[in-house]
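Below: a set of structures, written as structure tokens.
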Structure 1
Amino acid sequence: MALYSDMIELGTLAPQFTLPAANPGVDAAGDSMRSLSDYHDALAVVVVFMCNHCPYVKTIEKRLLVLANEMQPKGVQFIGICSNDAERYPEDSFDNMRDRALSRAYPFPYLHDESQEIAQAYSAVCTPDFFVFDGDRKLCYRGRLDDGRPNIDPTTNDLRDALIEFLDSGSITVEQLPSMGCGIKWKE
């Protein structure tokens with residue numbers, strides 16, 4: 001059953017984290033552990049809760065990678081986080097996260113939130129679930145990548161439009177609509 005993301009309050013401060021990276025060599029930090037503070041110089045940080053097995057994530061994956069490759073050179077850091085229970089959903093295990101990130105050439109760190117504490121701190125509900133934080137790490141966008149769904153091509157570019165507006169003006173006024181996807185697979 002598909003869920004919609006919670007539209008938490010804009011201006012919320014990004015919860016800090018330090019998590020293991022499934023693809024540690026992907027950026028200058030190069031470390032096997034990543035923290036939000038590693039990207040202190042980014043103009044904006046996009047945190048996306050995602051996983052390997054979700055059909056909604058699989059649907060947007062190529063578009064997400066294109067967007068990350070377009071925006072990261074402009075100072076927008078992307079970070080993927082998988083918080084699913086890997087015991088019940090082995091496709092979302094750390095080893096499988098690494099394999100997927102490497103085979104798809106993720107241009108951003110793909111982090112493992114085994115305890116699920118970070119997903120809870122962010123009020124993440126579904127995969128994919130997008131959060132954009134400005135230079136002060138205050139929430140300025142939450143919602144969907146676009147209006148695409150499994151077997152339905154997108155007609156909008158919600159997140160891209162928001163990021164372009166942010167880079168041009170320092171703020172986001174475009175309409176923000178919730179993301180839709182599979183619920184995060186919480187541990188029992």
Structure 2
Amino acid sequence: MIYANLGIPDRTLGGLEKSEGSDPADWCPRGYAIVNVDARGIGDSEGIMPVLGSQEGEDGYDTIEFFSNQPWCNGKIRLAGNSHPATAQWIIASQRPPSLTAIAPWEGCGSIYREQFARSGIWAGDMYENITKKCMLKGYHGVEDMKAMFDEHPLANDWSNDKRPDTTKINIPSYITGT
């Protein structure tokens with residue numbers, strides 16, 4: 001189900017889509033498998049959910065290589081998604097998983113820290129706080145506390161730079177959209 005429907009008429013969706021991801025009713029008949037993987041720390045999984053950064057990239061790398069070796073997979077993995085999944089694609093693709101053949105980041109930023117939560121050195125995390133405390137990103141073990149890290153380190157440092165993928169390492173086709 002699309003979160004808050006986002007103005008998309010119900011009749012245009014198959015009913016199996018995950019928020020900000022591809023619609024299986026559209027893609028599976030074309031020969032694609034859709035796999036929606038939650039980040040570590042979400043639901044019953046172990047750990048605290050990292051908010052993008054190298055840990056999420058490493059987890060994405062491992063996930064891609066796992067699925068590429070399944071008997072129903074042709075070994076070619078593509079990523080598509082909007083917002084958080086879009087930004088995660090930059091981070092995962094910069095890790096260069098061998099089976100990742102293309103990405104389609106829609107409405108994702110290159111640096112979640114500089115472009116969304118700490119613009120010009122000023123905390124602008126209302127959306128982050130809304131997402132982590134009120135709606136989507138919930139887990140039993142919590143979510144990385146970006147506000148606390150910002151309060152402790154308001155300037156760029158190793159932690160905030162870890163939220164910035166090295167896009168020069170991405171060497172696969174990319175279909176990029178934004179508004």
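No lab work stands behind these numbers, since they all come straight from the coordinates. This one's a predicted model, so the numbers in the text were calculated from it and none came from an experiment. Cβ atoms are built from the backbone, for glycine too; each structure is taken alone.
Identify the structure, out of 1, 2, from whose coordinates mean count of other Cβ atoms within 10 Å over residues 87-94 was calculated to give 25.0. Traced to structure 2.
As an exercise: relative contact order in percent (Cα under 8 Å, 6 or more apart), calculated from one structure in 1, 2, equals 31. Which structure is it? Answer for the origin of the read-out: 1. Using Cα Rg over 2.2 N^0.38 Å as the calculated read-out, with 0.93 as its value, let me know the right label among 1, 2. Considering all the candidates, the number was obtained from 1. Figure out for me which of the structures 1, 2 the number 19.4 belongs to, where mean count of other Cβ atoms within 10 Å over residues 47-54 was derived from the coordinates. Here the read-out was taken from 2.
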